Structure 1
Amino acid sequence: MSFTYDLARFIPFRDLKVCERVRAIKRKEITRHPNPEFKIRVVNDPAEFYTAFAVDIVRRIRDAAEAGKPFVAIFPVGPMPQYPIAAQIINQLRIPCQRVHSFNMDEYADQDGNTAPADWPGSFQRAMMEKFWLAIDRDLRPPQKQIHFPTKAALAGYGKMIEDLGGADVCYGGIGWCGHIAFWEAHLGEEYGDDLAAYKKAGPRLVELHPMTIMQNALHSFGGDWSWVPPKANSIGPAQILGARHRSFWLDGDLGGGVSWQRFIARLVAFGPVNTLVPGSILQTAPTDYTILGNVADDVEIHMA
């Protein structure tokens, strides 16, 4: 029996035919992409997934150190398991990180744009320092002045700070439920319409979080408590993501029990049209590694318990 309906009003991307097309992409087809520089792979085992993520980070740091070059990277918070693994490898192999320059892609803010302090439990600054940088032996870790976060004080010059270092060597990240990259949210595309060229040049800004992002982050970071998730965030923009020499994105939206919130949006980002209402879709236009955890790659189907 047929049952047709419109999308919920809060969803910015509204092309039902595209949604139906990408929803139909099967797991066995998901690594086939028309752009050979947009490389999709599936890693089934979570331990292998996070270890591969950590090894990617360590390899790039090591290669830059051995070449005597600075290493400039944009990092996300969430997922986090890769960072302790990377720190352990760095310590074991005694890899010097003194020439690493780290830029986190986002940080929470309150309704007035004041960013979360580093001692707040939900702060990305706190998570990144505790899980990664402070876990690296003191004689190996980067100087504190080379570890950057998009705080209210830093936001205006954040993009230029990256540019002044010659741009990022790599931008790591994930994909949000609404298709966001960093906290560059889906509804921001309404400001740009079809002007993709202007959209790609947009830089860091304060962002009102999309309802889907509030709910997603409540699920994975705040015990399901949506009242605990801040309403805004500072975020890098498409200019910083596309300006990096490479992009390495990791999709791990696995809730367990065969449930994943990320199966559909992983497909829409990778196989839908490049447009301003699905921010992650711009990754299709630049060299990108797109690694999907096994459960996320599974077919998009209705499951009624």
Structure 2
Amino acid sequence: MRSLLFVPGDSPRKLDRGLGSGADALIVDLEDSVSLDRKPQARATTRDFLKQMAGAAQRPRLLVRVNALDTALIDADLDAIVPGRPDAILLPKAEGGASVAHLDAKLAAREALHGLPDGHIRIIALATETAAALFQGATYRGASARLEALTWGAEDLSAALGAEANREADGRFTAPYVFARTLCLVAAAAAGVPAIDTVYVDFRDESGLRREAEEARRDGFAGKLAIHPAQVPLINEVFTPSPEAIAQARAIVEAFAAQPGAGVTAIDGVMYDRPHLARAERLLARLRS
């Protein structure tokens, strides 16, 4: 998934607009963008939307961001939306593998109740939204077969830290959030799942979004969250491998395949070793996903 667009779960109009955005996934939100008094309506709207889209031949992946495990809201969220068969749950304020395992158990019980295959609903964890979460990155590894990706967030973390701001005047993250971003990337690699970069909140700043997306791709992130449909085309562009990158990756894979057991290979006078092969294989795997 290159682009994952947040859409409020209480707005049929915005849900329909999200479908036409070109995003690889929609994150139907029951958490921050929905006020407490509108959450029952949002659950019903989200369930109906999921059911409506269940049989669609061409659609983005449909995720739902539920409320956090330590709220009294998540069980009502899951009760409402599991019958709609979402593709995945985005878990906010996750604090390591224990949080993922807890959600896994909740999903397994509801899947059985509604006749869904065990493990049908996957999990993406928001891994940096509390201070405690920053100490738990290594525990995602092996926590659940449902774990599909990790992503991170700076807004809730800045509130938790009591920060005045989380970005510099030029739009770049300040040091604590660069640290959180790095922890998410490393934790995802350790768990063997993709890392998804966080939102760029100024949706009118195209140059800032491009810079941040290109830096994320460079560092190893597989995609990026979006808060506005206008951000989606640029994110898709940045996270789609270029024809040149694809051709180079295929050449590296083919060169190593022609020399089983080789530690290095040469292509047009340039030496490539096994880490280059691993990167090439990951790039080609993204094309198939």
Seminar exercise, completed: When 1, 2 are compared on FRET efficiency 1/(1 + (r/R0)^6) of positions 29 and 133 (r between Cβ atoms, R0 = 30 Å, to 0.05), the highest value belongs to 2
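Which one of 1, 2 has helix-only ellipticity at 222 nm (-39500 (n - 2.57) for each DSSP H run of 4 or more, over all residues; to 500), as calculated from the coordinates, equal to -13500?
Going label by label, the one that fits is 2.
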Problem set entry | distance in nm of label points 7 Å out along Cα→Cβ at positions 37 and 101 - highest-scoring structure of 1, 2 | 2
For this session: Compare distance in nm of label points 7 Å out along Cα→Cβ at positions 45 and 253 across structures 1, 2 and report the one with the greatest value.
Result: 2
For this session: Kindly point out which one of 1, 2 the value 3.8 was derived from, the read-out being distance in nm of label points 7 Å out along Cα→Cβ at positions 141 and 165.
Result: 2
Exercise. For structures 1, 2, which has the highest computed value of mean count of other Cβ atoms within 10 Å over residues 245-252?
Worked result: 1
Problem set entry | With FRET efficiency 1/(1 + (r/R0)^6) of positions 93 and 117 (r between Cβ atoms, R0 = 30 Å, to 0.05) derived as 0.60, matching label from 1, 2 | 2
Problem set entry | Which of 1, 2 yields 15 [relative contact order in percent (Cα under 8 Å, 6 or more apart), calculated] | 2
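Each value in this text was obtained by applying a stated rule to the coordinates, not by laboratory testing. The structure presented is a predicted model; accordingly, all values stated were derived computationally and were not measured. Cβ atoms are built from the backbone, for glycine too; each structure is taken alone.
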